Structure 1
Amino acid sequence: MLHCPDTAFDTAPREEPLREDLLRARDRRRVRAARAGHRKLRLLWLLVGPGILVMLGENDGPSMVSYATTGAAYGIGFFVPFILLTFAMAYVVQEMTVRLGAATHRGHAELIFQRFGPFWGWFSMADLVVGNLLTLVTEFIAIQAGALYFGVPPALSVAAGLLLVVGALALRRYATWERVLMALAAFNLLFVPAAILARPSGAALLHAVATWGPLPGGITTGFVTLILANIGATVTPWMLFFQQSAVVDKGLTRADIAEGRADTAAGALVAAVAAIATVAAAAPLHAAHIDVSHLVNGADFATALRPYIGGVGASLFALGMIEAGLVAAMTISASSSYALAETLAVRHSLNLDFAHGWLFYAAAIVSTVFAAAVVLIPGAPLLAMTLSVNVIATLLMAPALLLLLLLVNDREIMGGLANTWRANVAGTAIIVGIALVGTIFGVVTVFPGLLA
């Protein structure tokens, strides 16, 4: 049986307390003091972080390009309520990881190996590694593209992004790293003033939410591709690994689950606002009948939007792309580190010093350096990666969700925190829906004549 202590960290005696344990214990003292003093806002502030970061981290470079492409191709219509639905799906999925982390004090990769064995453990790792490396590359594409709008050479912008991602690891303090990333993630809302400058119709937004329409052009191969891209912009495998491990690293316990849910809900809401704002900011391109087939990155969209939302709006859009790539690179590289260290049964925490956590930090650094280097390779298929990464993430998501659902129904480790029947219905519906859309995409890819 898996041992799941109901404490914030492993309390087994050691010859010498590690820095990781001491720092987490200090954080937990603050939480206990706030709870004992009935200081609810203080308590919430101490416990938020993983949910906000995972949701805004998923509003990454390829996701914002997907949302911009959606707005440019379809305007304000069907996809506005669809994006709200995808973030509701993301909340359902990520809430399960909060309960898993708080109940077991184990990361996602560690639990898969312990409960399902090496085959499924390595299968999940392969799923994660492929998705994370592809996505990390696209984050540096976003950083490069956003900076290119301001005339910054690609080598300089990629190098600066690499230094910031690696430099954040040097903080060697989970709480500080989390707060720095939350401050950066707030700039995801730069897409909101960009949308305001596009002067969207409030009536059109309300009509879209109320009626799920209109859908210009009907159902086409491009429409199905955007459906997959928008799902992949909100629900991806790395999110499962990151948030569960972050919950453990932060030290959340069963008593903190309500705040963990609030954190995840707040993250989903803010990220949905930024996503819909991106659609609205790009909608003038649809109204002007601009061909967007050649607009593939932040610089292209910012340049194309300049005549419609002005220089300020275009600059905000480009800055938002830089933020999206930067925050996502930090969170995704951390998810890789957590998963690899859990798989190899070595210590894994952003509270570790480099001597005790060298493998944990090395995984993040090596993957980040690799991604940055790929972006600078002359002739690298960056366009294909940018357009396909969210679609690939969606196709990889169904098996990851199935393992998640099995874990949260395992009463031996979850006890009373196991899924209710309602949560199982919602989770099953999400898995079936994602698998169905993926199947449709596969069919129309093989038989393109089925749709116009």
Structure 2
Amino acid sequence: MGAKGLENLQSEVRGDVILPGQERYEEARKVYNAMIDKRPAAVVRVSGVADVIATVKAAHSAGLAVAVRGGGHSVPGFGTADGAVVVDLQRMRGIRVDPKTRSAWAEGGCTWGDFNHATHAFGLGTTGGIISTTGIGGLTLGGGIGYLTRGRGLSLDNVAGADVVLADGSFVSASAETNPDLLWALRGGGGNFGVVTNFQFRLHPVTQIFGGPIFFEREDAEKVIRAYDKYIVNAPRELGAFFAWQIAPPVPFIPPERQGDRLCAIVTCWSGPLDQAKKAIAPLREAAPVVAELQAEMPYPTLNAAFDGLVPPGLQHYWKAAYGGPLSDGVIAAHLKHGPGLPAVNSTMHIYPINGAVHDVGADETAFGYRHAQYATVIAGMWPDPAMNDSSIKWVRDYYQAIAPFSEKGGYINFMASDDADKVRANYGRSYDRLLQVKTKFDPGNTFRINQNISTAAKM
């Protein structure tokens, strides 16, 4: 984009157009993953839909890619790119809740912390992620696995509509009645189709929950993981739970002498009647002797923010992901071998259940391509010191290679690393060909290519 185009853009938007060489540029180009070091042509901190339209039009006219940044948590750093125009949505965080229809409109720059705060005041909520600082946009467009998935479905299953700025700067709405093909694609197709400026979510009664982490000895991990695999597939849907490897953090409920130990854990979230919580969680809690736990009644937003302190901005991130079926002897052996090798307290491995309400939705109703899976596994390498990069990345890769023979070819697109571009077709699974058709219709020039990209190049 030439200087004249940038000058014109600044005169057309109310937000900030931040360019290379300006004082704010170095800070503006940063994303959550400190491993990402990109130099975009401009970072535009938009103030509203009009700014988004103007910015996308300018980028499109100049033939530049558009990178969309919501919460900025993308592990491959999709909220920025060399030579791209970044649409930074962080100022667009308005939320309107309608308690009568149990729905909410939320702007694309909202985090799940923003969303939960707004909806909790009405005793309502919907499936979000595990970390409250994650943006609603990226998580939802790629799926949305969280504490409430088994009972309320994926985040994308609760999307009833969206407002979108397309590659040419035009503004459209997507719903069951208007542009239904676009709505289908947004629910699982990632950021391939435009800038979503507003999401309409269905809400559910969610107030106080009961849950938290339960830590077990690493030597008991096989008992715990087998108990989890046996129980969670048919457990009451009000129970959300995942298995994890974790270095015990320095928190009050863990005895000081155990802090820093390598343990396994089950993290629970019971959203049903509170007097039934302990009975529902018992088959998991009783899998082995408990080292430490924080099982308590709390507001749902409190649990959603409980692990934020372990993942502050500025860490090094490298992740891998896989879908799989029941936990076989082989995959359990791989977890037992590699899980305890966590490189830092920030790192973890989670096995999330894909069942319950997720399986109620037809395989072709949304673009989420792995309704048939039973688990989504993420190996989340996170550490503070760049000097640890080689050894920590090796831990993630070796772990992934060990579970790959027991997994699907594709994995959850929200957890993929920057070197997973060759797996795009597999990651979208059965939905890829239909997604390509929608991509060709709404973004034929592939302006929105800073993502798990469905490239139109083969059709052009």
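A short reminder: the numbers here are calculations on the coordinates, not readings from a lab. Because the structure is a prediction, the values reported are computed rather than measured. Cβ atoms are built from the backbone, for glycine too; each structure is taken alone.
Key figures for this structure:
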quantity: For 33, 14, 8 (semi-axes √(5λ) of the Cα gyration tensor in Å, for residues 215-278 alone, calculated) the corresponding structure among 1, 2; calculated: 1
quantity: Test item: FRET efficiency 1/(1 + (r/R0)^6) of positions 23 and 103 (r between Cβ atoms, R0 = 25 Å, to 0.05) calculated as 0.05, pick one of 1, 2; calculated: 2
quantity: Origin of the value 14.1, where mean count of other Cβ atoms within 10 Å over residues 207-214 was derived from one of 1, 2; calculated: 1
quantity: Origin of the derived value -25500 (helix-only ellipticity at 222 nm (-39500 (n - 2.57) for each DSSP H run of 4 or more, over all residues; to 500); candidates 1, 2); calculated: 1
quantity: Winner on distance in nm of label points 7 Å out along Cα→Cβ at positions 223 and 303 once structures 1, 2 are ranked, highest first; calculated: 1
quantity: Among 1, 2, structure where relative contact order in percent (Cα under 8 Å, 6 or more apart) as derived comes to 34; calculated: 1
quantity: Source structure (of 1, 2) for mean count of other Cβ atoms within 10 Å over residues 351-358, computed value 16.8; calculated: 1
quantity: Which of 1, 2 leads on mean count of other Cβ atoms within 10 Å over residues 311-318, largest value; calculated: 1
